[in-house]
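S.K.: Once you scroll down, you'll see the structures, which are given as structure tokens.
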Structure 1
Amino acid sequence: MLRLGRREFDTHEPVIMAIVNRTPDSFYDQGATFRDEPALARVEQAVAEGAAIIDIGGVKAGPGEEVSAEEEARRTVGFVAEVRRRFPDVVISVDTWRADVGEAVCEVGADLLNDAWGGVDPGLAEVAARYGVGLVCTHAGGSEPRTRPHRVTYDDVMADILRVTLGLAERAVALGVPRESVMIDPGHDFGKNTRHSLEATRRLGEMVSTGWPVLVSLSNKDFVGETLDKPVKERVVGTLATTAVSAWLGAQVYRVHEVAETRQVLDMVSSIAGHRPPAVARRGLA
């Protein structure tokens, strides 16, 4: 059972986390949701299309103009409060590695802290414990925030992923984060080259078998682009193929840009696996 905010999700229930970037320089949408009204419209659309979690980020993952903690908070805190007011039942996640930003968003209603940089600020887990909110524990290969990997190597990439994410998860629980609100994330592209991310996907079942809910952030990432030699705007098909494989291997939460398409993929895989009945069943019955 995964418990986040007011929501509970069964073990085999796939969950969509919709990305809302509060940045002017997002790699995917180049700032389409930087202003409040387009961002709120994006939230409304994502919820209507089947997203249970809204993931709000104030700093793009890649290199770029420096964003201070104060500016990150300015971009996210008021927006979190407004989403909380308009959508009381949606799970609100904030993509941040900074404890002070985490504290500020929890004060106004965030349910989940999505730490994509692998515990680089140990205080973030302490904030999650203090507020009783969820935490995503991610493998980033020891990378500093907003840096790209350079000639990174692993003796066994999945062994390193498990070592790091399980350690972060157990530390979080020891601090007081509810066990049922902790997820682990292999960190596709973060501190990894394309072959590492492909192997992490192929071996995702090893993470699932630990019993921790697994979150994957696959949407339009570079490992998809390099695998298929496609630019950012042409990676949807590759992303959905990777989503289907991840769903079959047992991942539970999917951080995505394309909510409606992902919902169909996850529903189809869930039905093939026997966890979800068909929406209609007429063929051969008339």
Structure 2
Amino acid sequence: MDNYYDVLGIPPEAGTRDVKSAFRRQAKKHHPDLRREDGSRAASARAADAAMRLLLVAYRVLSDPEKRRAYDRSIRRRAAEEGGFDYRLFLKARPDDPESQAKLIVFDLLHGLEDEALDVYQRAKTFSDFRLERYLERGEAMDAEFCIAEEYEKRERWLKSYSLYKRLISMELEKPWFRYFFEVVILRFRSLVLLKLQRALDDEDYVDTLEEAAGLGLPKRDVAQILRKKGEVQLRLHDTQAALESLRRAFDLEPRLAGLSALRRRAGIQA
């Protein structure tokens, strides 16, 4: 099976720009108007067309963050399946070994056993200071915890999901690993914070959580959206002065943010 990174001639950690540059570079080699004809013209054309089709598939996968992440996980899944014995059974037989349980979580996530992975993750929390990055490579641990955050979110366990997303964002900003996928992580986090988390909290606690989220170091537009939401909730609590301050901070970051002017006028009228 062709490795799409090899097809484009780039390493797995390559950024989105590198993917695009590599595609353009490789495409020139196989473009019908640019390639040299060696040997049989028909055979050469067929080979070039096949190479170009593969190149296009590789590019479409690796230039899309969601598809690329799924592809990267499929590579790790195939690696986990190698060895000729029941690796999952081997790991399950060691419930008191935190390293084995960390690897079992990853194995189950890679093989579509999300419920089982969550159960193991919950049980593993009984170990003293259990953290996946203590037993796995940092990137593998971060990917696994992102999957767990997604699963918690699907099950409407929004506070657990928020806690994991928040930690992953801090880890990525400290030392990047998600790289091309980080925009997706931020999108999921922002959606959780703005649309779902308020269902799990009263307004006072939600305001505190919004302030915490705004201080994580996200891109300024995301921070402005969070501050706009904070001002909206503060107006609902009739805390007009605090709302004005939140909306002012949002305005300083993104003056043209949709809905912000209306909220500022509303806060001004109430003041």
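S.K.: Computing mean count of other Cβ atoms within 10 Å over residues 94-101 for each of 1, 2, which one ends up highest? Show your work: numbers first, answer last.
M.R.: Working: 1: 23.9; 2: 14.6.
Biggest value here belongs to 1.
S.K.: Moving on to the next point. Can you spot which of 1, 2 the value -12500 was calculated from, given it is helix-only ellipticity at 222 nm (-39500 (n - 2.57) for each DSSP H run of 4 or more, over all residues; to 500)? It would help to have the intermediate numbers written out before the result.
M.R.: Details: 1: -12500; 2: -22000.
Only structure 1 yields this read-out.
S.K.: Looking at structures 1, 2, which one was relative contact order in percent (Cα under 8 Å, 6 or more apart) calculated from, given that it came out as 18? Before the final figure, lay out the partial values.
M.R.: Working: 1: 18; 2: 10.
Among 1, 2, the structure yielding 18 for relative contact order in percent (Cα under 8 Å, 6 or more apart) is 1.
S.K.: Looking at structures 1, 2, which one was Rg/Rh (Cα atoms, Kirkwood Rh) calculated from, given that it came out as 1.10?
M.R.: Numbers: 1: 0.95; 2: 1.10.
Label of the source structure: 2.
S.K.: Between structures 1, 2, where is distance in nm of label points 7 Å out along Cα→Cβ at positions 70 and 238 highest? Display every interim value, and only then the final one.
M.R.: On the way: 1: 4.1; 2: 5.1.
Between 1, 2, the highest calculated value is found for 2.
S.K.: Where does the value 0.9 come from, among 1, 2, when distance in nm of label points 7 Å out along Cα→Cβ at positions 6 and 78 is the thing being computed?
M.R.: Details: 1: 2.5; 2: 0.9.
Computed on structure 2.
S.K.: Then there's this: Starting from the value 0.65: which structure in 1, 2 was FRET efficiency 1/(1 + (r/R0)^6) of positions 110 and 190 (r between Cβ atoms, R0 = 30 Å, to 0.05) calculated from? Please report the intermediate quantities before stating the final value.
M.R.: Details: 1: 0.90; 2: 0.65.
The value was obtained from structure 2.
Rule-based calculations on the coordinates, nothing more; no lab input. All values derive from a computational prediction rather than experimental measurement. Cβ atoms are built from the backbone, for glycine too; each structure is taken alone.
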